[in-house]
Structure I
Amino acid sequence: MPEVLTAPRVMTGDGTVSDGAVVVGDTTVEWVGCAATLPAEFAPLPRTDYPGSTITPGLIDSHVHLGFDGGAQPAARMRSETDEQQLVLMLHNARDLLGVGVTTARDLGARGYLDVVVRDAIAAGLARGPRLVVATRPITVTGGHCWFMGGEADSQDDLRRIVRTHHKRGADLIKVMATGGFMTPGSAPWYAQFTSEQLAVVVDEARRVDKPVAAHAHGVEGIRRSLKAGVTTLEHCSFVTETNERHFSEPLAAEIAERGVFVCPTTSVNAPYVAQLTGIRVGQHLKAMHEMGVRIIAGTDAGIDNTPHHQYVGGLEYLVTLGFQPEEVLAMATTEAAVALGLDTITGRLAPGYDADLIVIDGDPRTDISALGKLRRVIARGRDYVPDSGRFDVSAPGSPFAAPEHAIDLRLLTEASRRRTVKR
């Protein structure tokens, strides 16, 4: 049933309305503005006031993996489970995301086209979760990063065929592993898995079926080749070297900005612990890139080692520690992310005609980004969501959303592991 929500602050994505109101229709936003100027036609509607609160657009996580459980060994679990078991896990993780205010998510790698099943079930109202944009099986070389998801391809014909197959099976975009990664034994994060010509084939075929391309790219050469091929987004973009150091390249960052490629750095709640244990400050170059004109979007890589889906806000808090203003970070998690995902006419803002994706939080995220974790209400496409716990409380001791101990597995970050790694 349509309803009027009021709060001292309504952040629309285009500014903040003081003493504002949002009219939530059956599925879309009907009106936004100062509560004192609410049109007479909406006056008879039920009204809920939220003193001391802020209403913002629903949050967007631009990089998740619903098929990973966010525990100590998510890849091992995925490889050991049946498709039926994976589907149950993915539906559970989708609920976890929605329960922390994520109303849209981009799944960048799943097995067996199960992400298509989950996306369509949520869209049909058969399951609860964020609106999903799905990449299905990430394209990788034989034995390359995340090969166990089923996306191995080597020749140019194989690459065209797998893009066409993904299109046929309902993928929203194409994900390609331009470099190796940390999670796959025998895979080197700094090593470029595909040639520039091979990546160009992927992008060309994706464009033919009107699909963007997200490139997993840690190492400098993989980043460079991805840019040359014309990818839409760069995932991680961490400038990793063979010694597991980060060597930021200003010329490469300038090219990213010039080409208008979005960067999703996948900063998560674990970043401070990684810095403490390894000396590696994840995303230390992001502020400089942003100042050069690179468009950054929020994404956590939720599901990977010790990165649960319900700890989304921790990744936003870390971005603030890198020097970003809270309002900049909120834009990365709403308006900017919506543009990058091709959803900027649907979500990411509170405006008439946009889907009614919004959250109500205690406090003011413009001064304290952690306020985004103090949820009072989550509405996705006009429907209220209540988490399994029955209430929104992500910080209380004993809460199912409380942060666990951070037993980070650093095996793939050690020098010993580097010596064991082969170039795939």
Structure II
Amino acid sequence: MDEGGRGSLVGSIAALYAAYFFSFFHRTVTGVLQPELAALAERRGWDPRAFTALAASAYFYTYASMQLPAGVLADALGARRYAALSAALMAFGSLLSAAEHPALVVAGRLVVGLGAAAVWISIQRVIGVKVGKARGALLTGLALAVGGLGSLASTLPAKLAVQALGWGGFFAGLGLATLAAAAAVYLLVDDEGLGSSSVVEGMAKALRQLSVVARAPHSLALSVAAAGTYSAYLAYQSYWGAPYLERCFGIRGGEAASLLLLSSLSFAALVPLFGYLSDRVVRGRKPVLLASCALHVAAWLSAIALAAFKSAQLLPLYALALGAAAATHLVISPMAREAYDPEFSGTTLSFVNAATFAAVAVYQLLGYALSEPLAALEVFAAVGALALLLSPFVRETMR
């Protein structure tokens, strides 16, 4: 690669990473804002419990529903145009939430999810097309580390920012910052997609590839693995973590936010390391995936045991261990796209991503159906165990 090419790749990756930071921040910020969401609902005569669950999960409805279209659009339109437009939608959704009305908060979360759907898929398309397998897990890990920083910022720092700026000021500032990231994507990303000459032709090619992926046992089993690992972790960070800590240990507010922050910090610190290990040491994806499924099952069973024995003193250690376990899931995205033609990286990833975030939405909706957070953790562990049973259908994609 010449110097100009290297520069364009660095610029593309950096701009998309910045957009992914905000995508992740929006995704998990509801976890520490549940008291503010409940208070907002009460002021407007809404059911606080129903509203907090709906506000947390609304992002994931549109995010999950857009995964298949997002993969096709990322490949057909290219990451530059599609990710820039989508990041601008995230900014608009944040501004809607600033209006401090429950209906507009839900609408804003739906719009944010609609926009955020493009970002991760666009990152994976650029990695797949311009980098390939040799550094695929490392760059994926670095992207997830940036996302982890977004998740970290959405815990205690977000709580303090809302207290300092107020609800409206916080979400207005978040919207402007996300809009700046959208501008960076449009100016720096170097990818025009399959449809650089004909968007219609590019979309037709991507749709044909999608039909192949949807019938593949590899992608179906990998989707269950994603639901048993990353989906469960996201549901915990963005919804279930706070009620688990409060109802099982009496921990709430800033202390609960600090524990969620520890998980995000551990995740962000370790996920690039696991990417490097997959690329350079293990030189494979499947062993890491199997370890990830097993570690997630162990993590949820450990959380249940901690609650049974009221071992609150171990919670900081548990938070760090949970973030470490979650970091191992990073091989799922490379495995989703590496099994197919790199030119269709967005489309092939989108199938697994759709299942991933549909599972998050379902996990969060359990908040309205289940009164006990430990029951949700049991569901997480069961899905992780199912993923292990289906692992023979998953292919090793580095060879």
Structure III
Amino acid sequence: MERKNKKVILVNSAVYLPGEGGYKRTVYLFDMMHKLGYDPILLTSDFNHYNKQTRNINEFKKVYPDYAESIEFIHVPAYKKNISLKRILSEKVWTKAIKDWFVKHKNEVDAVMLSMPDMNTILAIENICRKNNIEIIIDVRDLRPEAFRVLVKNDTLYKILLYPMKCKANRAYSCADKLFAVSKEYLLRGSSVNKRAKVRKTVYIGAALDRFDGGVEKHLDSIDKMDNDIWVTYVGTLGVSYDLMTLIDSARLLKQLGYSNIKIVILGQGPDAEALKQYASSIGADNVEFIGFVNYEKVAAYLKKSDMTVNAIKKRGSQSIINKVADYFAAGVPMLNGCTCKEQQQMVEDYEIGLNYEAENPMSLTEAIIKLRDNPNICKTYGLNARKLAEQQFNREHSYMEIINSIYD
């Protein structure tokens, strides 16, 4: 079979589409494939998981006609909260619809790419794929059940309650004929229970550097910042896995220590947004600024305007090399890392791109901020190293070719 004629289906219910602000891995790969002359199909949901709104499909196709034939939308029930019965129902509808789609189109597909943690969908179509010689490609972007350690803190209870999920996840990982992951740690988790994958590769999520730099050029001058201010910036979800209370507590400590010009800047949205704002107000942390959701290009400008970034992950979080760090690196400023993943901590030290601090310890973060503030020459070196790392290992335009070449091999 000629590579160009290989029919590949990308399956992902939670994506940012054009016009929705973000630009995540699945759609970036999808666009790259089309630019290279391939003809993939994207199956996604008519519900935007990130802003919790049902999409207007007719309007989308009218505004973006180039996607009209290559994206197919699956109707699912809406939900308001990420952890809820309504979301469970929505995911069940999604899984059944994808299975039905593959039953109908099984003779038209050569390969399907799905991501973990969508293990229910992977398992639902496994037999169809095996019987029809459809290659299963899995991209590990989050771990199951490890992601729930942040919610179930007792180790014994965690093992008992989540054992069924662990068994299901193991079966899903083992389905992959080709296995990719966003970090070495995630690849090791999938590979540990997979005996069949003939391709196993770590490809970091990365950043769209051309789009990032374009955003900086377009928006940098429009972002107001006092000359004497120092910005410590977080970008991402305002949710349970992220150590945002520590940022707010650190802001209070900085204020008490007399560093009134150091501001904690938080960009993003999420279920904990209002609670975090109320907490900051209640402790007098008026040096925390909640910007809310802004589009990717403007995020790039905010990061470039910042003096340091912060990767704020709770101690028991399962995150590894996550999406936002590539954009942090691209900004060319030092990163403060609270993620306990050894791979991420080692990267900070080996490439000299910032400082590690102890998660959930406001004083540890505060001391790291002050250390960088007091050493501008070190900050400059860390920033240059971070940008170099972004260009060498986190540039999607180059790194994602490893995925595409392997898919169409």
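Miscellaneous remarks
- Label whose coordinates, when distance in nm of label points 7 Å out along Cα→Cβ at positions 162 and 194 is calculated, return 2.0 (choices I, II, III): III
- Once relative contact order in percent (Cα under 8 Å, 6 or more apart) is evaluated on every structure in I, II, III, the highest one turns out to be II.
- Highest-scoring label, criterion being Kirkwood radius over Cα pairs in Å, among I, II, III: III
- Answer label among I, II, III for the case where helix-only ellipticity at 222 nm (-39500 (n - 2.57) for each DSSP H run of 4 or more, over all residues; to 500), calculated from the coordinates, equals -13500: III
- Across the set I, II, III, distance in nm of label points 7 Å out along Cα→Cβ at positions 210 and 226 reaches its highest value in structure III.
Every number here is computed from the coordinates shown, using simple stated rules; none is lab data. Keep in mind that what you see is a predicted model, and the values were worked out from it rather than measured. Cβ atoms are built from the backbone, for glycine too; each structure is taken alone.
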